[in-house]
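What follows is calculated from the coordinates using simple rules that are stated; it is not laboratory data. Quick caveat: nothing in here was measured; it's all calculated off a predicted structure. Cβ atoms are built from the backbone, for glycine too; each structure is taken alone.
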Structure 1
């Protein structure tokens, strides 16, 4: 099956779902965290899906594609750290942390596989 959009990638669907789950959970964070942890965890989690869309647009060039995937992986790691802070501060429950962290790690594994083997996702050269 040919994939025509980044939105069809399983990793995109999972990243988007995680970002939405984090958004919902972060609605309960304290107001004093609005410009700190709340904003940061929302930005980093959303950035994974956004950078996947950019990577997809740049898949004609392997180096650009892998570079954007690496950005995705970095944002995903940042989200993982923010989840740890949210747990330690008591803003999410251990159960929420486990679910979100598990999703985050699965996304990281998927991104790692794409980075190691980008060829199946690249556009064929017209040259």
Structure 2
């Protein structure tokens, strides 16, 4: 994984003026490329993989929008979280006014406190 060092500029941060590593993301891998890679590794054809990935997208999105936590075995959990503005009382709450954002939260699978997703990452400075 490539990284670069960025200087913390915000004066309100305790680390202001110090440098912190930030990941460099040089490439976007799309569904077609994923299907091609999966086809290379198994007996399924690219079209079969694309069909499954397309259906996975629909089901996953619908489950998340319904408020479910989606557990993908050996990968982790996905769930939607709400970011909202505080109100003085429940009666004052208006979802259109006070919900600012919805974010996807991913929690990698962990076994005995160890997250296998992060195993074997090699870091290189750019």
- Value 0.95, calculated as FRET efficiency 1/(1 + (r/R0)^6) of positions 18 and 114 (r between Cβ atoms, R0 = 30 Å, to 0.05), assigned to which of 1, 2: 1
- Item | Ranking 1, 2 by FRET efficiency 1/(1 + (r/R0)^6) of positions 34 and 58 (r between Cβ atoms, R0 = 30 Å, to 0.05), the structure that comes out highest | 2
- Note on the structure: volume of the Cα convex hull per residue in Å³, for residues 10-65 alone: greatest across 1, 2 for structure 2
- Task: Determine which structure produced the value 21 for relative contact order in percent (Cα under 8 Å, 6 or more apart), calculated from the coordinates; the candidates are 1, 2.
- Result: 2
- distance in nm of label points 7 Å out along Cα→Cβ at positions 82 and 98 was computed and gave 2.4; which structure, 1, 2, did it come from? 1
- Cα Rg over 2.2 N^0.38 Å computed as 1.46: which structure among 1, 2? 2
- If distance in nm of label points 7 Å out along Cα→Cβ at positions 2 and 26 comes out at 0.3 when worked out from the coordinates, which of 1, 2 was used? 2
- Query: When you work out mean count of other Cβ atoms within 10 Å over residues 50-57 for each of the structures 1, 2, which one comes out largest?
  - Reply: 1
- Taking distance in nm of label points 7 Å out along Cα→Cβ at positions 42 and 90 for each of 1, 2, which is largest? 2
- Which one of 1, 2 has helix-only ellipticity at 222 nm (-39500 (n - 2.57) for each DSSP H run of 4 or more, over all residues; to 500), as calculated from the coordinates, equal to -8500? 2
